[in-house]
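Just so you know, all these numbers are worked out from the coordinates, no wet-lab data involved. This is a predicted model, so every value here is computed, not measured. Cβ atoms are built from the backbone, for glycine too; each structure is taken alone.
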Structure 1
Amino acid sequence: MSESATTPLKPRPQFYNIDSASLISYRWPLASLASGMHRVSGAIMFFLMPFIIWMFDTSITSEISFDKFKSLFNAGLWGVPGWMFKWVVLGLIWASLHHFMAGIRHLWMDTHHHQITKDFGRQTAAVVLVLTFGLTLILGAKLFGLY
């Protein structure tokens with residue numbers, strides 16, 4: 001009898017579903033975080049599509065409607081203060097940037113699947129997250145009048 005037949009096997013790791021108590025302490029891998037945020041950004045853009053269409057229509061209809069559009073961010077509209085509209089638009093900026101960049105990442109990984117490694121997925125997810133948040137900060141500073 002060989003030695004490998006007599007040695008006990010090492011128990012395989014067991015993976016359980018994440019319960020609500022451990023959800024707070026669970027550390028999401030970067031690739032799953034970027035993928036999940038890609039879905040969230042798509043949902044944000046989908047549900048805010050009427051607002052996007054309204055903003056586009058108001059901004060290009062006439063000079064008067066463009067002035068109304070600009071005053072939206074200063075004075076507000078319908079009892080909603082202007083700063084709140086700025087935060088919604090900042091969320092849309094983030095959603096657009098993230099959805100575009102993560103979509104490019106997903107397309108690249110779909111077409112070059114034979115070259116993809118776990119490390120490559122982590123690195124590209126980190127690049128997408130850093131670029132998205134960096135560009136959102138820059139455009140948010142412009143939106144809020146910091147430069």
Structure 2
Amino acid sequence: MTKGDTAGSSPHHPEVSTLLPSVGIFWSVPKGDRNVLVTDRTVLAEAEVYGDCLTHPRGHHEVWEAWRRLGATALRRCGLPPAIAGHEYEAFPRGRVVYMRGPALFTVYADRRLQRPETIAELVQLFGLAGERRAIRSDAHYRTRI
């Protein structure tokens with residue numbers, strides 16, 4: 001499940017398997033008795049150039065703070081976990097999907113807690129990467145501090 005996509009991206013719908021390949025950021029956040037993936041993504045055609053990569057123009061801190069300002073009630077109405085309102089962006093496992101132009105490869109940088117087959121499969125679906133070359137990597141930026 002994904003919610004919270006902003007400009008340049010589209011929210012999760014049942015037809016998620018037809019999503020265009022995208023880059024973006026994501027978290028795994030508690031909602032009720034389980035964790036859900038929340039994303040902010042940009043289709044590849046609208047991605048920002050960053051060196052040899054195409055990337056999402058917004059960062060984790062920026063997006064998280066915009067969501068937090070909504071408050072728990074508005075987050076619920078938007079389909080986002082209300083836990084966002086009471087925590088810093090680093091509190092939950094997170095990551096980023098970038099596209100490396102040289103090798104034509106999508107790279108999923110993710111907290112090691114998210115590098116489970118079922119979570120990766122969901123991320124592949126949410127970011128439209130089913131038929132794409134991809135790699136999964138760890139990165140010091142995406143380590144949960146709590």
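For the read-out percent of Cα pairs over 28 Å apart, a value of 12 was computed from one structure; give its label from 1, 2.
2
Taking FRET efficiency 1/(1 + (r/R0)^6) of positions 73 and 137 (r between Cβ atoms, R0 = 35 Å, to 0.05) as the criterion, which structure among 1, 2 has the greatest value?
Numbers: 1: 1.00; 2: 0.40.
Result for FRET efficiency 1/(1 + (r/R0)^6) of positions 73 and 137 (r between Cβ atoms, R0 = 35 Å, to 0.05) over 1, 2: largest is 1.
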(request) Have a look at 1, 2 and say which one yields 0.20 for FRET efficiency 1/(1 + (r/R0)^6) of positions 65 and 129 (r between Cβ atoms, R0 = 30 Å, to 0.05), as calculated. (result) 1
(message) Using distance in nm of label points 7 Å out along Cα→Cβ at positions 25 and 89 for the comparison, can you identify which of 1, 2 gives the largest number?
(response) 1
(message) Given 5.1 as the derived value for distance in nm of label points 7 Å out along Cα→Cβ at positions 33 and 49, which of the supplied structures 1, 2 does it correspond to?
(response) 2
(request) Match the computed value -6500 of helix-only ellipticity at 222 nm (-39500 (n - 2.57) for each DSSP H run of 4 or more, over all residues; to 500) to one of the structures 1, 2, and report its label. (result) 2
